[in-house]
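Take a look at the structures below.
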Structure P
Amino acid sequence: MSRPWCSEIAGGVRLAVQLMPNAKKTEVVGLLDDMLKIRLHAAPVEGKANDALIRFLAEQLGVARSTVVITHGHQNKRKIVEIQSQRVSLESLAAALLPAAL
């Protein structure tokens, strides 16, 4: 089952996200232009938003923070994130993240 915002990679999954920093609370908004849109309750200064994104995704997916890596877009609101865990599949990724958006 393939989705444009996420794909399988060796040892895990890759997803495209667009961040909205400085939000009232951290939450998934939904899908927007082949990306998962996430509001973050963190400022985009000194990597705080990146840290908050990693923490949020790890908590939602039930994996260690060390398995969540931002591979592209460290200083951009559009990012590519890889989750290096055999426990996360495309189906579990969508189940964990999309219901909060709907």
Structure Q
Amino acid sequence: MVTTLITFAIVILHYLLQAVIWAVIANAIVSWLIAFEVINMRNHLARQVVGFLDAVTRPLLAPFRRMVPPLGGIDITPVILIILVEATDQVLLPALANWAIGLGQ
């Protein structure tokens, strides 16, 4: 029973981390589309989508943006965040699962 709950929690954490990665990717793509004037920000739906993506990703990217300056006008902080989140998902999450399952037995 405990192992099942731990596995469920680990799966939920995995999907949350994957959602963060996809939100960061979507935010980067949308910011490029806005910069190249493909997306019209006067459109209500576009403003809502951009506002949502910005609200989700800005708190995660802010610490990295304070430490890493833009390189030639290119913001590399989304790449750094994606690498850290993916490392967390691939390395720390399985280690946490093994540790928690060991405690549950």
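Throughout, read-outs are computed from the coordinates displayed, never taken from laboratory work. What you are looking at is a predicted structure, and each value in this text was computed from that prediction instead of being measured. Cβ atoms are built from the backbone, for glycine too; each structure is taken alone.
Odds and ends about this structure:
- Read-out distance in nm of label points 7 Å out along Cα→Cβ at positions 13 and 85, computed value 1.6, structure in P, Q: Q
- Of the structures P, Q, the one that 12.6 was derived from, the read-out being mean count of other Cβ atoms within 10 Å over residues 29-36: Q
- Value 43, calculated as relative contact order in percent (Cα under 8 Å, 6 or more apart), assigned to which of P, Q: Q
- Parent structure of the calculated result 12.3, 37, given that Rg and Dmax of the Cα atoms in Å is the read-out and P, Q the choices: P
- Computed -26500 for helix-only ellipticity at 222 nm (-39500 (n - 2.57) for each DSSP H run of 4 or more, over all residues; to 500) - originating structure among P, Q: Q
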